[in-house]
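K.L.:
Down below are the structures I want you to see.
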Structure P
Amino acid sequence: MVTIQETEIKERGLVAVERAKKLNRPILMSEVHKMDTINPLSFFNIGNERYLGERFFWKDPKDELVLVGLGITKQIQSDQATDRFFHVENEWETFLRDSIIFNPYKEIGTGPLMFGGFSFDPSKAKTELWSKYADSLFHLPKYLLSIIQGQAYLTTNIVCTPNDDVSLFNKVVQERNHLLNSLGQRSRTKTTILLQTEEISPEHWKKTVDQIVKEVSTGPLKKVVLARELRLTFNHEIEAEKVLYNLNDQQHESFIFAFESNGDCFIGASPERLVKKQGNEIFSTCLAGSISRGETNEEDRLLGEELLTDQKNLIEHRYVVEMIKEALEESCEKVILPEKPQLMKIRDIQHLYTPVIGKCHQDTSLLLLVERLHPTPALGGLPKSEAVEKIRQVEDLDRGFYAAPLGWVDYRKNGEFAVSIRSGLIQGNEASLFAGCGVVADSDSESEYMETSLKFRPMLRAFGGNVI
């Protein structure tokens, strides 16, 4: 483990206190240190004792970047429905103004960084299910572990007020040393047993699908995505650490995430990137159309070929490609995408997949791109506003953060958001899992029901349940 000079944070912190006195307001002091190897799951685990409810975890599909946050230095939250993306970005930039940042490294994802997301539809009536999450919620962690191409960095973020003195930094040094010294300790885990699996109103959900099929066949709607819920009950409180470990092991080539708030934990393994910004480059993913994996290589190949030629799925996919291309062209000088989709194969399911690359201005707002892209036709439907309004009317489920943008933005305007599908919400000894499917004119409610059952599998397995 790299030894961090204790005098540095005190000297830098006192500079920040002097600036806070001069400006008569709180000032962020942030410092970054390169570290020896740290296991990110272990770092998340050791936060259980002191930071339970204030942690997040993020890993991209290619292991290029892993982020783990412990503690909350700054929280940005809002339940306003209009201009919510602008509000978050404006508060973040205002907070960063006049901050003192000691970061000698150029790596994206180090230094001050906020992690969080937005609800699917802030105009939908909020239920008890998502009462612990604001419609817009982001955390700047006290301690951020960033693992970039295998190299570990530790960012410490402290808000300094005009009344602070060296005792604040002595406390932080003690706390940080305790964290780093705890990394080798093994945490005890309880054996949790699944007692009950409850499908929430499956027959009513199928009738809603049939209703939407009629409307899509006769009206202006082309597609509406309907989601449903599976509720799990266990004999003990669910340990997010254990579920996270299972997801990382079983769905490693996905975006693995966990985001705690007030005791609840939103957790999942999404195959779908919404948008990534790296300097002046933009990356997005068109993911729509799915089929199961085969039990043999030959069956798997035949199923993949069937998906690549299935007109219903190809039409659904084209809707997403056209929408994402149009949204990115508003901000990008150039948009590049292949002519035909390819297959993305994950453990339980294979999807039609088209990668998109754009070239934009360095100062292009990532959150503006998120606003333009959310929800894609794969998660909402078409036309966009009409489909979301229809979901609001007929869907019993309060989606909360399910199927919505979740990710991070750093102080250099880089970041990445995934679409938080294949996910669940942990609440004590219970958890809700979520899955949805696109309803079009030739949809069959029983087939769509089976598709959602297939999409429950990754999370159900991670929780230790029997795959339905």
Structure Q
Amino acid sequence: MSETETGYDCRFLADVVDEGRVSFEESRREQYAVDAGPHDPRTPDAVVWPADAAEVSRVLAAANERGVPVTPWSGGSSLEGNPIPVEGGVVLDVYGMDEVSVRAEDLQVVVGPGVVYDDLNETLAREGLRFPPGISSGDVATIGGMIANNASGFNAVRYGETRDHVRRLEVVLPDGRIVECGRDVVKTSAGYSLKDLFVGSEGTLGVVTEATLAVEGIPEHRRAALVTFSTERDASSAVSEVIRFGVRPGAIEYLSAPTVGILDEYDPDLGLEVAPTLIVELHANNRGIDEDVAFVRDICEDNGATGWNAAAGDEMDEVWRARREAYTAIRTHREGLEPVLVGDVVVPISRYPDVVEAVAEASADLDLLCPAVGHAGDGNLHYTPIVDRDDEDEVSRAFELNDRIVTRAIEMGGTATGEHGVGIGKRKFMEREHGAALELMRDIKEIVDPNGIMNPGKVIPDATE
């Protein structure tokens, strides 16, 4: 079925899903035109809410036969345009597929793609367990979206990213076939690791309809500290050394001095010193945690730490409030100003001080206020230029800053995105990062999705771009 002047004819959907599970109403369709990022909206021609894998299969098979694009959707909290239906067609909203089955004895949980991250951890906590990658948008982000973007966050430095926890996936391919990839075991040597092909593919190869995830026990002992430094390089160098000397913190977060200043203005009760700051959290199931705390403190002091404010138990919530409020504080910092993008690069841990410095230098050069935070133990840095969106020159400079930092990160041996995904915004960096391997990605896409219906316009740039 070809595209018409007004979009794709998606009336066929009424014959492949149960009544009430498809809408052509403009008001409903407009709700799926944007994500949480800065990219241009596009309204789909239809929205479908499948009940299960069988309905997903029927939708994909029918759309594939007619050449109608399909864009998977769950929480819609992406920042790089990942779920925006840039070519129209069908949005496939799997948010209602939210089944959870805990297998505590195997340290596993089986989930649907629409399960919200924080809700999952609330369920797991009843068994003394958690799914630990730790993302800041956990109150809205879904497991399907996390798998699609290979998301991670606060706790990934110790527990790994989403990919490290995926044991098995049920996936519906573009032609409607339902396949299982992986096994419900810790390891296997049987054939290609197809599940890893779908993790991070952003819905460009198929739709995840069920996942078995490995989970962790909630650590018995936790300690945290707010650590201040005189310079950004001192703070980021301390991160590099903590990791290099073999400490595995539960989290180690970086906040630049401009970020702390904005936070202090937003919430004076936090009592923050306006200085480059680390939030360090250590986990253990034995009393050895005290030795780890002392060791990390020594490393920080050797790198010029000017303050160490420790916390344990209920006090830790207060420490983490600073980090969790950061984006809200940035977004509301000045009337008429707002973040135009959220940068997301990762570099080798030894280069973390260099990328932190690069953001500060680019901000000064382009005359932009650009607070930065980061999951520092992974070498992951986020930076958020704040601009007047009506000022075209300021907006242009913000995107120029992003281009500079992503290019520098790749030159350092890093990546254009650590957890937000490629989506629309990072496609132009794919060849620079992957070189000849990009052509292999195109080959894989062509084999799995020869009609190009799955989330077109994302991840893989066209050969002519």
Structure R
Amino acid sequence: MMKNIYRNGIPLLMAVLLCSVAFTACEEFVETDLPVTETTADAVFNDKVTAEAALLENYVSLRDRVLTTGTIPGIGNLMGMYADESVNWQVGSIAENTFFTNALTPSDAAVQTLWNDSYKIIYQCNRVIDGVAQSDAFAKASKDQLTGEALFIRSFVHFYLLQLFGNIPYVTSTDYRINKTVAKTPVKDMYRLLAEDLVQAGTLLETAVAPVNTRPSKYAVDALLARLYLYAQQYDKALEYSSGVIAAGFSVDQPVEDTFLKGGKSIIWSLKPGVEGANTHEALIYIVTGATPTSRSLSENLVASFEQGDLRKELWIKKMGTENAPYYHAFKYREKVPSAATKEHSVLLRLEEMLMIRLEADLYLGNNAAALKGWNRIRERYGLNPFTELPTNWKKLLLDERRHEFFCELGHRFFDLKRTGTLEQEMLKAKPSWKKSFAKLPLPQAELMLNPNLLPQNEGY
């Protein structure tokens, strides 16, 4: 259910004014059914600083609270537990243990929070889009950038919800009466609508000047379009958009261990910490110490799946424990404590994904020579011998390649297996109790009770 959002009795947009434009954290929002007043909306969107603050609160949420956050409730952690990347050692951590044991129910608080907080971001994006459109306070360039970024974030969040839940509402309104009764949109239609929004966002951001990598650019839009078209199996368009980003000046010509450093050459979009000197949430939760793991570790299945000499295993995975009882943790982000100056940002889009998308599109389109060249470029970067010809089992090997590239990053493993129809067979190897219905998370029961148009519940729940 979508409702208007208040904090401490203050309308959302006025509460946003209390948040720092520099990405400092705000308190949690609570909901009521009362509409935001037009006076408040006018006040916010008659000023560029406050309008920008309204937009930036979305990045705070994505970084600190929901969906792509590097904290425990983020999908990098939870979907890594849900699939076969991570092992949970905190039995008392209800959300993590429920995801790890695949015991989710429609009444789980973690599922409700994931749904609600994601749709809060979508609502805030819609408020920015509407408010900027109705305001005369901005020059065209500012209006284009704010609208383009809001369209991108709205599409980005919808895209992830689509992968997690299947058919979901496509919400573009700020009218709480409409949002209270919104129905689900089929996956095929969602891909079309999101592509249309992203194309528009790209047009608006094409000439906009934004801080390097820490705000979505035209290239971030095109990168998400490349991924969207790959998931939709429109390989010609996936090839077009990934190739465009690859040609844009990003680079993988850097040491593998520097990939996730602030200012890394391959970073297309990242989120910076709230204060200078802080580093990433990802380092805080993934780096573990001690003779035995107390929180989470990488699955033995994942660690054993790497080829001998793969630099991703050597540099992005750290062995801990004892010689007789080792365990492993992700080591992509290395700065667990604050530093004099921030060293790492949370990476959401990077060039390596575009290389993988172009490779997959070439393979499915039968561009074998280009695919072989592209794949060997990837393999040689990580210290692996090049292929002399395309392997006959390239579909399996490509999934392995993506697994080794994107482990513990934003649920890539789960989504890759799901979109290729291999989720059940792969999960049964790691989790014998896996069920076909686990391909989708349950829709929150509270939302179904409030809005019957969201029925039916996902199969199996």
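Bear in mind that the values in this text are calculations on the coordinates, not laboratory data. Note that the coordinates shown come from a computational prediction; the quantities given were computed from them, not determined experimentally. Cβ atoms are built from the backbone, for glycine too; each structure is taken alone.
K.L.:
If distance in nm of label points 7 Å out along Cα→Cβ at positions 122 and 234 comes out at 3.3 when worked out from the coordinates, which of P, Q, R was used?
P.N.:
Traced to structure P.
K.L.:
Of the structures P, Q, R, report the one carrying the highest value of mean count of other Cβ atoms within 10 Å over residues 250-257.
P.N.:
Largest value of mean count of other Cβ atoms within 10 Å over residues 250-257: Q.
K.L.:
Computing distance in nm of label points 7 Å out along Cα→Cβ at positions 114 and 138 for each of P, Q, R, which one ends up highest?
P.N.:
If we compare distance in nm of label points 7 Å out along Cα→Cβ at positions 114 and 138 over P, Q, R, the biggest value is for R.
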